[in-house]
1. A value of 65, 53, 33 was derived for Cα extents along the principal axes in Å; which structure in P, Q was it taken from?
2. Among P, Q, considering only FRET efficiency 1/(1 + (r/R0)^6) of positions 42 and 122 (r between Cβ atoms, R0 = 30 Å, to 0.05), which has the greatest calculated value?
3. Can you rank P, Q by mean count of other Cβ atoms within 10 Å over residues 162-169 and just name the one with the largest value?
4. Given that distance in nm of label points 7 Å out along Cα→Cβ at positions 34 and 66, derived from a single structure, equals 3.5, which label among P, Q identifies that structure?
5. Of the structures P, Q, report the one carrying the highest value of distance in nm of label points 7 Å out along Cα→Cβ at positions 50 and 130.
Structure P
């Protein structure tokens, strides 16, 4: 079945310190409504829009996005960055800032991010620091960006020392999720997105975890579940909305991830799988893994640590492993050295007082933050090794 027929639009509101918060709109064919959403969410005097994307995404959706924005009365220019995590860098951010300056963007104007998580993070960071902050709109085109990175206001870039070490909190004015964009995603991008979906349920909502796993299981291997008829398409949109609502709830309760919070509803729980996932990305120079793929391995490793500490039952560990398998095949990692990865953990940006704060599991749907002093180096390396050999 084609996804060209426009479906019901679902909305999720993200509450922030800004009183009105912002709205996520979810549905098929919503790129055609981008101009309307931008006009409703931006200031009345906004004239110019600077659209940041990459060549592949812009080739697929740029004309539609630009046309919708121009029809709403915006003067639109665009700039294309490189495609891939390694381009989420200070050097690329410098290029984006030059572009914003050259197109004479003013404080009342806006940036639109059209692409996946890399584009969204980079464009959001540029918007956060240009003229000390201009408005921006997120148009996520990957599953991972639609359910995770476009929600919550985190923006940033990587450095050679680690992932997302430079960044800012800068919420979008709106998020436009067009589920039709998922039709053109490579298989690996879908797998990466499903890994993040599994992470959110595993860390904080068992019903969401079960619902996500059931959706993946009904489609065979999870990366191939976008097709399947109108009913399945509608369930996909509902699941994306549920994932967004879960993260919005966490963000509303802990918008800036307060350092002192370690409870089961702190924003820190969303880092489940990310500590080791980020290290995997860094030691492979952001070239082997999609972000969500690295998180897939990171989740298994964190669950292995949880099991070794006596926090997590083996049946729960195996249930999580099976969910990650349903998400799709991950790139080979058995050749990587567990000691090298454990050493890279020292650059984790979530460390407090020089120690890692591990996000582990008591059960699926309930995370626990554990001080690094309570996790032995042997447990870490053994768990990393078990995860790397799991595919």
Structure Q
């Protein structure tokens, strides 16, 4: 047994069986992958890593396995999956997820290729562990997947607590232990007892408040889009076939690759990010002022580049001076609750009116962005409003509430 001091959970225990997994290259790589991408440009303390989060998720998964009274085999499977659940991330975590989807056709939960690592494969054989089951849990395709991959999973519990701790943002408060003690296993999967409703609501509130404050903060989004543009320019010169090699790097190697890129554009924009000479918001619009459903068909690098090109041409600026950011709409939060006095399953929204309010709030938080260097921002703003047919605010919109 190894004891590791963690600033969020106190002391985290790692079993002897998990130590070889912990020390394997894919997990150790996570020490050098920032948990929050470029959020450190907003919150200087946000330098925590995916490695810390993996440990915290494993710790909470172990507690939940104990609560659910799983047998030793299932406990080992779940805690191993929890420790490995983020090994598929590229540099700067979600910042490079778009590249992974666009050029490799997968996302960070598709970890089958990582599980074939020599050290991991040897350990799985020695332990009699099926890597396919671990991959299925991480992807949400296993009977035990709800522990790590669901609305009330231990992954979310840890990252909300951890991200709030390191950013200093006070919105990520989650009563993880109360939640864990209120979760039970049924034939339909992981559900929540009625006694845990308040704790579940606190987690959903934390997710909702952390979105605009941390996860979708405009400065972080701008830096991510700049780096994506730099990486794309780099690969246009070096070849798309090097995408897998690029995304297997850690943060430092990735930035070094872009800083020494044969593409002058990649070098220039990466330098801007490193020295925090960021683009500015030319447009930051909610779904009430843009044709949001139509824009959803333009998500992805190709669609965003098309719109950026149209705006740049209209503004009379170079194409690389306009970056477009169209996030996907937030998914609806829904949690099944075991209502003990009726012995049936109902959606939490039927019991807690707060859930509908939070889902409405999440939808209202959606923003699309158009970013440009400060010296051309005004020209780009006017062009973006024209190209995207942005609705002008009415007098009613301007009235104070």
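1. Comparing all candidates, it corresponds to Q.
2. When FRET efficiency 1/(1 + (r/R0)^6) of positions 42 and 122 (r between Cβ atoms, R0 = 30 Å, to 0.05) is calculated for P, Q, structure P comes out on top.
3. Numbers: P: 17.5; Q: 20.2.
Largest one: structure Q.
4. Label of the source structure: Q.
5. Once distance in nm of label points 7 Å out along Cα→Cβ at positions 50 and 130 is tallied for P, Q, the winner is Q.
Laboratory data are not the source of any read-out in this text; all were calculated from the coordinates shown. Predicted model only: the values in this text are computed from it and were never measured. Cβ atoms are built from the backbone, for glycine too; each structure is taken alone.
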